[in-house]
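A short reminder: the numbers here are calculations on the coordinates, not readings from a lab. What you are looking at is a predicted structure, and each value in this text was computed from that prediction instead of being measured. Cβ atoms are built from the backbone, for glycine too; each structure is taken alone.
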Structure 1
Amino acid sequence: MSDIKVSINSLYKIFGSDAASMIGLVKEGMSKSDLLEQHGHVLGLDNVNIDVKKQQIQVIMGLSGSGKSTLIRHINRLIEPTSGSIIVDGDDILSMSPAELRDFRRSKASMVFQKFGLLPHRKVIDNVAYGLSIQGINKEEALARSNKWIESVGLTGFENHYPSQLSGGMQQRVGLARALATDADILLMDEAFSALDPLIRSDMQDVLLSLQEQLHKTIIFITHDLDEALKLGDDIAILRDGAVIQSGTAEKIILHPADDYVTDFIKDINKARVLKVSSVMAKDAAIKGPEIQDNVIIEDALQTVSQSGSNGAIIVKNGKKVGTVSLTDMIMAIARSTKNTDSDTVYR
């Protein structure tokens, strides 16, 4: 059975009065700026291909205007594509009837918006239960399930407050609880934490990661913030002018940036706090030292190795040795990055 939950294939979006006739020009290589200048059409998405694995957090990131919010709105067909396909659990959502699409939005994919999207005249408990009432669940069960999710996001005691009585961070917790309450397999999060203050934003990221450890949802998360992408993403896709410039794990992107655009994105990142020892370990090197779990970040590994007085460490996973890493390799990994043509990396 495939481990792919959402498969986005050859997806194009062109905004304008005659979008379909512009596809050929874009496929022939016409740029976003030339399409606008010469034909008065806006290129939103340019041949996007992304496979999102089940129960993982897929981050889509890029600067303003890169197409990331346009992309996520295609997944539940808030925006119709010019061409391409979006397959969810083997079903093409672009071929769904209006009734099938309504059911998909109600039970399969929940969305968390940047601006919270709460109903101001409803209390917290009623906002969280809103999606359940749309599904036709009786009020008693809806309220019981809502209370569970209110507790899970840390808002117990605020059930009868109105949104205007809550801080921004608390309102976003309500939005997250509302999305989770429907028990949808997929969470679509469009810049969900971008409107929050830095400390509250970090706290919400921790809440999401903690919930994900328990729930194992498939989450597609949009952000323009690289630190947030690196913290949350099992996989990251970087967009520019509607096209995927590079996709892969945080380690692959940091160690092997596809081009100067990606290099500029990551140049100020503290690599020691992102890269794990597994990304720089060797399988056969004869190194003695302390045992370190494969998912430990290099910053912590350097401290452990330095305190032991050795020149490296033995990397273990599930109680078994899987490799070794030297001090030199760890230092070199955080001091520089290189480009290659790794087959898992998408170049454009």
Structure 2
Amino acid sequence: MERGLSCWLACGIGGAELDPAERQEIEALQPGGIVLFARNVRDREQLADLVRGLRELPWEPYVAIDLEGGRVNRLAGLTGPLPAPARAAEGGTDALRALGEALGCACAHFGIGVDYAPVVDVGRGGYVGGEGRCLGDTPEAVIAAAESYMAGIESFGVATCLKHYPGLGSGQVDSHRELPELDDGAAADEEVFLRLASPARAVMVAHAMAPSLGEACCPASLSRTVVGRLDGYPVGPVIADDLEMGALGRFGALAARASAALGAGCHQVLVCNALAARREVVEAVQAWAADDAVLSAALRAAGTRLGAYGRGPLRAVGWDEVEARAVRARELAGLAP
């Protein structure tokens, strides 16, 4: 099933409610996904109302959030702190499953159908590993940990997203600010994504140079060579990381970056904070697609691949269960109450 005129776009919104002007723009653009941030969360009742309204839009966009635990927890003001993935991994399988259940339970309670998690980058001394977001420092350790972590999230009907393909573990800089370069271990790191892939799980592509994978001219997210390595594997939607990140600073304006990522084989792109640019990106991509057969075909493929992602039934859970699972995740990871 195809979803929305601009199903290839997932974007942020401005605040705790959609004001009339923003609602009008969103209804005109029809993005395939809406991504929530801390700015969109005031209290439990408000968030539930916001998500309900978004899910009831006629083209049914999926609603997503970045919820990993540790420093990446957009719901921290409601759930309290949750252990970082690296901390949960130290606690073993039960702690990982409990963290995943806490994340999935919170999403399901609010009606959020997609958690942009887990990070399955192999922690090999790079920037992302230092943030406590990696599940292990070898491919086998990450695969085993991710299976437990995702089982917890997915048990509530919430869709997951493997990030950041082909693996940021060796990148020495923060891609939010600079363009990382991956080392010759990128192929081994990539194998984690291929082994964890399934049609129900998205893959988020990093803005990182991966010369050892055959592309030395542009980041993975804009490279047909790198994104094309996923062809033939049972992956769900392929999503380019946020186009606004500093790693893409020398690769054109947002609309050009969007077209390049879609032309490279990504099915969706993220515009999370540059809300004033949403319309410009959509109009430019649609105009270019009218004259570009490759881009036009990419937009059609996006509609097909994104059809059911993040729109499955969610378990009905009360707030008491959300709180209880958060407490259990903290306990099993050895966090102080």
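Observations on the model:
- With Cα Rg over 2.2 N^0.38 Å, for residues 134-285 alone derived as 1.02, matching label from 1, 2: 2
- Among 1, 2, which structure scores highest (criterion: distance in nm of label points 7 Å out along Cα→Cβ at positions 102 and 214): 2
- Volume of the Cα convex hull per residue in Å³ - structure with the largest value, from 1, 2: 1
- Structures compared: 1, 2; top value of mean count of other Cβ atoms within 10 Å over residues 230-237, i.e. the largest, recorded for 1.
- Origin of the value 2.8, where distance in nm of label points 7 Å out along Cα→Cβ at positions 54 and 262 was derived from one of 1, 2: 1
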